[in-house]
1. Thinking of P, Q, R, which structure, once distance in nm of label points 7 Å out along Cα→Cβ at positions 102 and 126 is computed, gives back 2.0?
2. If helix-only ellipticity at 222 nm (-39500 (n - 2.57) for each DSSP H run of 4 or more, over all residues; to 500) comes out at -15000 when worked out from the coordinates, which of P, Q, R was used?
3. Assign the value 21.7, 62, calculated as Rg and Dmax of the Cα atoms in Å, for residues 222-349 alone, to the correct structure from P, Q, R.
4. Name the one structure among P, Q, R that semi-axes √(5λ) of the Cα gyration tensor in Å, for residues 150-381 alone of 51, 26, 16 was derived from.
5. If we compute Cα Rg over 2.2 N^0.38 Å, for residues 54-109 alone for structures P, Q, R, which one ends up with the highest value?
6. A value of 43, 37, 20 was derived for semi-axes √(5λ) of the Cα gyration tensor in Å; which structure in P, Q, R was it taken from?
7. Given a computed value of 5.9 for distance in nm of label points 7 Å out along Cα→Cβ at positions 38 and 422, which structure among P, Q, R does it belong to?
8. Where is distance in nm of label points 7 Å out along Cα→Cβ at positions 366 and 390 largest, in which of P, Q, R?
Structure P
Amino acid sequence: MASIYPVILCGGSGTRLWPASRSDQPKQFLKLVGDRSSFQETVLRVKDIPGVAEIVIVTGEAMVGFVAEQTAEIGVFVTILVEPEARDSAPAVAAAAAYVQGQDPDGVVLMLAADHHIAQPEIFGEAAVIAARAAESDLIVTFGVRPTSPATGFGYIRPGEPLLDGSVNAVAAFVEKPDRETAERYVLEGYLWNSGNFAFKAATLMGEFEAFEPTVAEAAKACAAALTLEAGIGRLDREAFGQAKKISLDYAVMERTQKAAVAPAAFAWSDLGAWDAIWEASIRDGDGNAQDGDVDLHGASNVLVRTTGPYVGVIGISDIVVVAEPDAVLVCHRNDSQAVKILVDGLKARGRSIASRKSAAPNGTETLVSTTGFDVELRRVPAGETIVVPVSTVQLLEGVLEMDGDVYAAGALIPLDAEIRARAIGAATLLVTKPR
């Protein structure tokens, strides 16, 4: 069997998961279900699949810190390819395929999104091996998940005739997100959810790019030829990458190729696209409630309540989502979770920065408590920026800080007896307690 190269795409911010997910804190790096982020779970899910040779992450410059921090937390080494700009999924996937082809001409890419939830990693691993074997026969295999409900938030796949040994099927059609009535019909007729995850030989996909979108293929090959890695990080050449057409993988290849196949998968899957999906994937109590943070529930049922800021008390309600951040609070019915995007679009139209970035005081500092003896400040530091920290006790709430040659991860408590300069490797949040 050929070697497998998981390629994890790490872009996007998850508008429907506002206010927790924003461009400066994308959803794939948030710990929304359990103690690890969906990105970390994705990395852990692939690292022990038989035949895995190298895990490759494709991301933007602003997310490199998140990737480095979260892979260090789980102790997994990865190669990071950094896009100089966002040009949709096709140029990113092509660049990764060209890189893998250069490493291993027969290598099979397992292309995965970083923000999906899969409850049974062992079943996923079995499906990945089946898909990778089919990919060796020059098929481009997508994972089709057996529906558990007539969901309207997913695209669907209509399976065609069995291929190879019957472990995969030809793709008869890709279909867009349906209305409720159409979704019910799709489920009855054996359609599968389109998970947006794939397996293919790097060389096979590059051949399809050359046939259908030659600018994407040429840009990818130029990026791979010019690439140098330093400490596992390689930045794709800006000029070469910019020559690629801005287009998705679906439009560039999947809807045009004659090599598309689908591997029916039995694992429970969600793209965690909205708060109702977070509730569905979360551990719930006997009343169907999922909670995280400083929360009290009384007489509530089937609610999701999450807070990283103020205390939240919920009394006598059902089927509600409450998400509280230090600068914003969302309350909606679970059935209206998909409409959060409309709210965020309205904020953007009015020029409200809160739509895409977590707000703070102009200098990134917010005073939480001030007494005669001390001040407690919340400081937010963007990735790559340097701040001066006074004599104080620093609690690192999130992110990674470098201070005087030492690196500190989230949870660290750092006493400082002298002023010091600190650099945020990933976007960092600090609680600074300083004497007055």
Structure Q
Amino acid sequence: MDGVLLTLALVLATFARGMLPFGDELGGHMVVVGPLLVLVWLGLLWGFGSYQLRHQRAGVIEYKRVVMASFTMAGTVGITSYLLKAEFPRGLFVLLFSAGTVALIVSRFARRQLMHAIHRRGALLTPVAVAGDAGHVDAIAKVLRRESWLGYRVVGAVTGDRSAATPGGLPILGSTAETVAVIEEHDIATVIFAEGSFATPADFRRMAWELEEKDIQMIMVPTLTDVSAQRLDVRPVAGLPLVDVDRPQAIEAARWIKRVWDVVGSAVILLLAAPVMGLVALAIKLEDGGPVMFRQRRVGLKGEEFDCLKFRSMCTDAEARLAALMAQNEGAGPLFKMTHDPRITRVGRFIRRFSLDELPQLWNALRGDMSLVGPRPALPAEVAQYDSDTRRRLDVRPGLTGLWQVSGRSNLSWDDTVRLDLYYVDNWSMVQDLMILAKTARAVVGSSGAY
């Protein structure tokens, strides 16, 4: 695929270079140089490790290596042309490397989306065994089952427990000492080693030796959980893989750069969304004549309360009818969720489906009560039920969207919602905010988990 795309990029750049103001004529030597560029580019992609299978399921490492290989290729061509005093058409140079790099990244993104869709349907899965203490094994198996798009099928556990299955119901295939036999018997392709797999570092080294001749992928799950890769720095010292862990990022998330981004972003989106907001307000008013806006006290940064704005999506006596519906609560923890809430109006059901009811919160973000991205703004009654860990969510401004909204929205359990919010607080970065905003559009259009 890379060879085809780079060839197409070369052809496109050759014929489109004249559209640029600095398009130059091609020399006869480009007939030979063009195919050579494609071959060298493919070689650099391989050399930078962009074809390593372990990076192709998730994460940005694959994309980073494609970009680094492409930039190296462009730099090599530029430097070589300068040193040899050779003429390389500037228009061809710009179009080839810009179009080629974009095509490589887009094709990999498309391949991932296709494979994720295939995996979610239970096809082309990689059989894995999880080794370690039963509790850690069950926790990892739960994550792999939930995140089925990763493409792992957990066959069973490898643990020291003398029982037929783990507390979570995962069959125990054998002990850690029998890992090689288990792999051969059950046709395992990947072994995930969790906490409790090895008593000493020497045991891990011996296991690596035993698996050396096997085509088996070894994955280690350290005790460091919910820590982003950006906060980790591995330094081998005297044979020990020391891991430096940067401090949590809650303080950084409250600094001026995020606030400036919130002000500019919310102002721009408010201007763009003004016509849609006007139509929504008109529809709400025409349906039952009640108020257009709904104000509700919510808890924000450091526990300070504020009036959270939303388009009214329920009947005017919704709060009075809540007590009668508590027995039908489908939410976990302090959240009230109901798939078919009778209090929701016809207009309300539509605007909730596409999250249009939350557009007025852009004003909250502009004022500083909220942020574009952050944990959900909680009710005071919900905060009263928080334990000490969950109150960590209040260390940053609540957001219009957040990590849990793009990871399942209302379909997530309360524990998963808290875990994702705490991960966001501890691992905040501007890049992560941009990625969440980009994923929000897809989640809203798909309306998955919204009710």
Structure R
Amino acid sequence: MLGGYRIEGRRAADIAASVERAVGSGDLEPGQLLPPMRELATQLGVNPNTVAAAYRVLRERGVIETAGRRGSRVRPAPATTGRDHIRVDVPEGVRDVSAGNPDPALLPPLGPAFAEAAARADREPVLYGDTPVDPELQRAARAELDADGVPDGPLAVLSGSLDAIERVLTAHLKQGDTVAVEDPGWGRTLDLVPALGLRTAPVAVDDEGPLPEEVRRALEGGARALIVTDRAQNPTGAAVSATRARALRAVLREHPRTLLIEDDHGHGIVDVPLRPLAGVTRHWAFVRSVAKAYGPDLRLAVLTGDAVTVDRVRGRQRLAAGWVSLLLQRAVVRLWADGVPAARGVPAEYDRRREALIGALAARGVAAHGRSGMNVWVPVPDETGAVARLLHAGWAVAPGARFRLSAPPGIRITVSSLRDDETERLADAVAAALEPAPARGYV
């Protein structure tokens, strides 16, 4: 059952740690069945209640899952390893279109902005007790949110989208609660939810965002929260349309106690308009990060929401990190003042590269999705085979397993740095990788 690995420990904490170490090292693989509690208790010479307590800890940490009489097994994507282990090792000479990064050539220079912020910090050092949000950043962010139709609310600054989403979830939910998540969706979110001791309810998406009936099913099934990516959905490129937004708001009105979290990480790199859902439910949060438009190392996201949610997030932030560096906040304000990405043609360029690949694939009979952002999602019948064939052909793509719960298989291609002379060759390689293997004859 466990191969060559032997679980050890006499206390619940030690048994749980033994399993967690094995999952992290790969000695216990995703999906592997664990011994029944009484059997493991006999092996270790401990009370079955001790093993039960260890298994409970592992479930709460998102390491294992239990399905009644079918027993306990390592989660398909255990929180100790995350989905980053589902990746392609890119050999030398292979073109990497798997990473999901923005094109460095389309990012603004950071030197002048940080030099100006540092000079101000020399003149006016930030001290304990100073305001946690730079007033200029607050004004600029609020003006942008107002222009996009995001409801008014207090504002906080967090260290990126995932930091904000985690803090909002923990501000309202308790272990065992269920969160409705997009499927396929952002792998880090799919890892984070179970790592917090929460359950996931997959919601299918199409080019216009989450399917309303899928959201209704999840909420009627007991999901207490819903996470929606408004634009540049990762990995499919979906963007919530006006029609879809109306339908989703109608569903949310039927469940006003739902915690709604909207992620707008695509701000600055997309041309499609924002269709926010916020304001329908009692508790809501809207998160907008700067990573894709200004650089992944700028760990900054603006969060707004209802007063209770933002107050809880700020309170926990004060007890932990305290605040996001005002040096960083002021540099971001300067970057905003220097010119938005749209003025530099960034969204249009990502659109052009994405549409070029989708068009080239369509000309070869390959269906692909990518309404916005920098990724293209290609449904495939055999995910492992497609990834392997493309790697052999000189292209590294992201396996869809990094982004799926129960959705059909696919591959994600990042087009952000795809050159014009590469598009046709990549489309040829994808089409060839999806062709059925020739039947072998017998002599």
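1. On the way: P: 3.8; Q: 3.2; R: 2.0.
Checking each candidate, the match is R.
2. Details: P: -7000; Q: -15000; R: -12500.
That value comes from structure Q.
3. Values: P: 21.7, 62; Q: 22.5, 74; R: 16.0, 46.
Value 21.7, 62 for Rg and Dmax of the Cα atoms in Å, for residues 222-349 alone corresponds to P out of P, Q, R.
4. Values: P: 41, 30, 16; Q: 51, 26, 16; R: 27, 24, 15.
Here the read-out was taken from Q.
5. Working: P: 1.18; Q: 1.34; R: 1.82.
With respect to Cα Rg over 2.2 N^0.38 Å, for residues 54-109 alone, the highest-scoring structure among P, Q, R is R.
6. Working: P: 38, 28, 18; Q: 43, 37, 20; R: 35, 32, 22.
Considering all the candidates, the number was obtained from Q.
7. Values: P: 3.0; Q: 5.3; R: 5.9.
Working through the options, I get structure R.
8. On the way: P: 2.0; Q: 3.4; R: 0.7.
That would be structure Q.
Computed from the coordinates by the stated procedures, all read-outs in this text should not be read as laboratory data. This one's a predicted model, so the numbers in the text were calculated from it and none came from an experiment. Cβ atoms are built from the backbone, for glycine too; each structure is taken alone.
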